[in-house]
Structure I
Amino acid sequence: MAVSDRFWDESDYFTGPLLHQEAVQNAECLLGYKLPTAYITLLQSRNGGTPLRSCYPTASPTSWAEDHIALSGIRGVGGKWGIDSPNLGTIAMVKEWGYPNLGIIVGECPSAGHDVVMLDYSQCGPTGEPRVVHVDMERESPRITVLAESFQAFLEGLADCGQYEDEA
């Protein structure tokens with residue numbers, strides 16, 4: 001999927017500084033994982049933000065809805081909301097919120113920290129192509145739901161949330 005100017009909404013919330021290759025390399029070194037090409041390509045259009053199509057269908061219920069998750073933002077690299085941010089990035093979220101240490105938190109959900117979208121490297125190793133999972137912390141132990149087998153497939157599966165609002 002080629003990222004068009006119409007991928008992102010107009011808000012600059014979750015948007016980091018202009019992306020440079022050095023920042024990507026630094027984030028990979030800090031986090032210990034190779035970032036997927038589709039993720040880096042997306043961030044080259046804009047370093048994080050809120051996608052216009054911000055829902056993703058699920059086959060099983062989540063704490064958010066019976067048939068989908070909502071995404072309030074995709075984290076970039078660097079800046080306050082970056083995957084590598086010392087205060088709000090993956091390392092801090094795993095340590096402070098108890099998220100499983102299986103990869104990188106790349107997506108924010110509207111629950112304000114109770115669920116996120118992650119790149120899951122548990123099956124492919126730190127240099128492989130991670131699958132994309134939803135991690136729900138609203139239970140005694142984290143509930144992990146596989147969303148897509150790659151970040152590219154995740155991007156292609158994002159849907160307009162309006163179709164879910166009409167069902168209510």
Structure II
Amino acid sequence: MNITILRIGHRQWRDARVTTHVGLTARALGADSMLLAGSDKHVKESIEKVTECWGGNFTVHNNIDWKKRVVQWKKDGGKIIHLTMYGVSIQEALPRIHTDDKLMIIVGAEKVPSELYRIADLNVAVGNQPHSEIAALAIFLDRLNIKQGIDSFTRNYPGGKCKIIPQAHGKKVIKD
């Protein structure tokens with residue numbers, strides 16, 4: 001499955017840490033890339049450093065025109081999933097998503113433009129209470145992984161210099 005995260009509404013002065021965590025969560029749970037509708041080279045650099053250390057091919061692209069990308073994604077046959085607490089439940093949405101779908105998962109920061117709700121193929125909620133976009137993305141990707149028979153917890157990526165060895169107490173990291 002091809003999965004790209006589109007982060008819209010990023011405010012560099014306020015959202016750098018949250019947007020970085022959106023990217024790290026996306027990478028850790030199997031997404032291929034993140035598009036940042038805004039420009040923040042520090043977010044891009046932070047996520048690229050993690051990818052270099054922990055492996056994989058996750059990429060981050062800055063300063064994306066979100067409307068053009070969304071329209072092109074749909075023209076190319078991709079599906080647009082907008083994570084919002086106003087959407088249909090994740091339980092209702094997951095059966096509509098197929099393992100061969102090319103997904104763009106939209107995660108907002110500040111107020112999301114209303115047209116996005118109309119453009120999206122699915123507006124999906126992991127709950128109908130205010131919550132973190134990082135939590136929504138993590139739950140959505142984990143449930144999507146489960147649907148595909150993938151264990152999010154044991155995921156490792158090729159090319160990583162670091163690997164955690166799980167244990168009940170303490171920390172064990174192998175570094176090449």
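Every read-out reported here was derived from the displayed coordinates using simple, explicitly stated rules and does not represent laboratory data. Computed from a predicted model, the values in this text were never measured in an experiment. Cβ atoms are built from the backbone, for glycine too; each structure is taken alone.
The table that follows gives values for the structure above.
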{"item": "Which of I, II yields -11500 [helix-only ellipticity at 222 nm (-39500 (n - 2.57) for each DSSP H run of 4 or more, over all residues; to 500), calculated]", "result": "II"}
{"item": "If distance in nm of label points 7 Å out along Cα→Cβ at positions 18 and 154 is computed and equals 2.7, the structure in I, II", "result": "I"}
{"item": "Among I, II, which structure scores highest (criterion: volume of the Cα convex hull per residue in Å³)", "result": "II"}
{"item": "Ranking I, II by relative contact order in percent (Cα under 8 Å, 6 or more apart), the structure that comes out highest", "result": "II"}
